[in-house]
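Just so it is clear, none of the values below were taken in a lab; they were calculated from the coordinates. Computed from a predicted model, the values in this text were never measured in an experiment.
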Structure 1
Amino acid sequence: MEIQPIGYVKNELKKPEHVKNAGEIISKIVIDKKFESGLYKIEYQKFIDVIFHFHQSGDFDLVGPIFTGETRGVFASRSPRRPNGLGVSTVRLLKQEENILIVSGLDAIDGTPVIDLKPADFSFFRQNNEDDDLPLHNPRFNIEKHISRGETKQLLKMAGQIHGHFCPGLAMGVIAAVNGMQRFKQISDGMEKILAIVETNNCFADGIQYVSGCTFGNNGLIFKDQGKNAVTFATRNGKGFRIRGRNDLRQTIGRLFPEFETLFDEVIVKRNDNPEKQKLFNEESRKASFGMLELDFSRLFVTEEENVKVPPYAPIEESLQCDECGEIFMASRGKNRENRNICNKCLNVHHPFLDGYGIHCT
């Protein structure tokens, strides 16, 4: 078998290492002049598949660890160490300049030989509705991919879908969680193998939940009402580390994004509901959020190793029907009185609850 390169990659990536933020990298694909006519009408394509050669990769292992630490076969991973050294990436075509294609999202280093180009075709999945089935084996596949590549911008965009808006607090949670998950190199499957202990119930916590996969619903999230922008990540062996915002973080945000700070005081603190002011605040909040992603981690956070007393796995409790209201409740959230099961609500038992002011009772 003889394979002839049709061109090469030109970009800022100089070393064969794990590529972060590939979606943000702009590359040029320089096609050999003798193949230039093969680009005819390629400008009509929004996405193209690039087949290239991992020319600086070493020997391969048929089975080995991937970026998350999980063990997989080479054909079930995107490892560059492959039997035939071929890579495939789907990129966005930004522009064509004669024999040069300018693209984003190419995770290949400078000088990589390009073997072939093809228009990306998603129609098969759309026609068969299989795109809905692809992630079922791992619902967090795309999130884990962005974590491994350090693509905080993509993660912040998606975290905004559950948070409802973009703000520096959400960005902080995303940044901290990406750092934590990269340290662990372990998949978060929502089965309490990784725990996140958050110390605040503000915007920061939503970034932690989305990126880490540790939530109240899967018992991976523990809340300590200490009012600090801090989170401790730990595995079940109790080994972990605490990430907290630096003491001068508020001053840093105010200095770098003064328009946001001014509007925050006016719209949020003083509750100015003027539509124009709110619109301006949302714009500045968005700018500040994504601007924070460009800052060095050490400028935002302090990290300390910590031993954690890990709680037992959440119990599986019996469900009972309340003999008063007729509703189903967890057995531990009620009592049996005179052979009648009564839920705490009917017993007028008041438990601590969480709202914007923290944990308290009424």
Structure 2
Amino acid sequence: MPDAKKASRNLPPGTLHAPAGAVRPENIQAILYTSERCQEGEFASLAKALDWGKGKGVLWLNINGLGNLDFLQALNRELKFHPLALEDTLHTTQRPKVDLYQDHLYVVVRMFEFQQRLSREQLSIFLADDVVVTVQERVGDCLESVRNRLREGSGQIRSQPAEYLLYGLLDAVVDSYFPLLEQIGEHIEALQERTLVDASKQTLSHIHTLRRDLLELRRATWPLRDALDSLVRGDHSRISAQTQLYLRDAYDHAIQVLDMTETYRELAGNLMDIYLSSLSNRMNEVMKVLTVISTIFIPLTFVAGIYGMNFEHMPELHWRWGYAGVWGVMLLVTVGMISYFRRKGWLGGGGKGA
């Protein structure tokens, strides 16, 4: 999706400008929960959602799309979210980070999907008093496991404050990287086998695409690790020491993701070496065939050159079987050389080689 920053380059800081082609949400998804119950609803305005759930438990509001500026402006008006944080929400090339404001905590992370190539989506999370707001670029995310835990009351998420929901969301994002990396690993294995047998331009294009995808994933995981580290080690007024213990687990998972990403980047780099080696081997095979053909024709050219000279006194010229004899010699030379090359293994036979 095009970034809004280019369009708003000359505007004052904190000015909201929706990205071109952004999805326009019509409703705000809301989940209200306490230790005893969990309710869900959809509302056409933020004010209605807050009237429905604010002060009655922990309220999670989710906005699927960046095209409705009324929703974002209402976040500033109703919940006092800082305009700079809202502006960063619309700039979809943000590095994962954590910003602490007076009335809320702002976190940016990235969600990924892999279907032959990587697609990304920015997720912005706001944490205020008993309210968590998530803003996505489009419909669809990796947070359904958190929703199911809230609906079913499994675990301790419903008995914990809003900051624990922030942990649950971050943990779900980090954990979604593991099946993604498994898919990438399988793709690398398939690409390795393909590279060995088909060193074509299309294969080279797939290798370059994979390397770019892994580079983008690395650019997301490095700052994600740093962002989680700041939540674990920082003195944030909205994050208690108990929640920091859980965030430490998400931080450990982020380190594992980063290690796997680096490993796959090395494997993707090796794919280029395999491609070049396969291309070189194929070229060597072509050159070997051409060399064998040229070697076979060297003695034949020599014989033809001898009898193509215009000397008068050449005994074989007047011999009745001279023409057939020359052909016989040339055929014998050709068969003998081919048999010799095959014994040597130069023609794909089972010889001992040179």
Structure 3
Amino acid sequence: MRNLLYALVFTEAFLISLALIPFLIRFALKWNIVDNPGERKVHHTPKPLMGGVSIFTAFFLVVVGNLIGFYLLVRTPWVQLHFRPIVRIFPLLNLVLPKLLLILAGGFGFHLLGLVDDIFKNRISYKIKFLAQFLIATLVALAGIRISFMPNNTWDIIITVIWIVGLSNSFNLLDNLDGLTAGVSIISALIFFGIAVLQGQIFFAFILAALAGACLGFLIYNFHPSELFMGDSGSLFLGYMFGVLTVMGSYVVRSSASLLPVAIPVLVLSVPLYDTFSVMFIRLREHRPLFLGDKSHFSHRLLALGMGHRQAVIFIYLVSFGVGAAAMLLPYISLVGSWIILIQAVIIYTLITILVLIGRRGK
């Protein structure tokens, strides 16, 4: 029954997102909310920037709508009879509801910040955007959404804020090819969903199912050749959601041989993190501005090697799934096995880096 409800939540979010997009495309074109072609971009025609609205709206409606429906129907005889496993966890919902509402409020803040940037087309200073992001992330961390393994709360809050803001911008930077960020988000959400199910984190599992479904509905229109982009309103929101959900998740179980499972979020989200750090390194080495866009991203370097658009995106999907799926084993295997998985991830990204460097020098 619980698996059926997971599937229902996923399908709801998928269908709502899918249904919204045609209207959002027309709206964006009418009001000129588009991303125009440029020297550092790979598309050649203006693309609507309202895809992030479909992801956020579908996710929000499904999560809030199901919560309201649950509260209204949980005491009815029919629900008490047919949904006993769900009814039994009702008292737990009251415990997690404040944090869930806080997560949604912060997600709305990041989504709105990105939407304003999409509408006004980069007329807002990056300093103001960073300040707003740090403010929202700090408020969320102060309210209790934060890690809890540092020596004191101050460090917990600092690291949480850096993680949320950093991951939000990593997803924003990753959004540079059709279908890339949406696909990586689906893969990451499903891997975290599997971890949440295995560890009995029921409410996180529902949230991740809704997030994956909303992204899939958008991906139908965003895969190459795309009809619209998610824009900052989508990429910042997705990065934020993965940021807050990962700091609240539990990865170490009683049978864990070590504390290495705490590295699961880094491995599952390694693609956007690798892209961000490699881009920053290249820009610093070449003495170029850190916040000025270019074609030094992971995906762009694969294109330069001769891959097609879809080939590059699917290659990154496979890297994301391969590293992330292996990370799911960390709580349940020996210390030696855990180190092998970590070393394997390092080797994969080292090989990718060598491949790209050799290809770049050869060209």
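Taking -25000 as the value of helix-only ellipticity at 222 nm (-39500 (n - 2.57) for each DSSP H run of 4 or more, over all residues; to 500) derived from one of the structures shown (1, 2, 3), identify that structure. It was calculated from structure 3.
If log10 I(q)/I(0) by the Debye sum over Cα atoms at q = 0.06, 0.12, 0.13, 0.15 Å⁻¹ is computed to be -0.33, -1.07, -1.18, -1.34, which of 1, 2, 3 is the source? Mind dumping the intermediate values first?
Details: 1: -0.33, -1.07, -1.18, -1.34; 2: -0.40, -0.93, -1.04, -1.25; 3: -0.22, -0.91, -1.08, -1.43.
Answer by label: 1.
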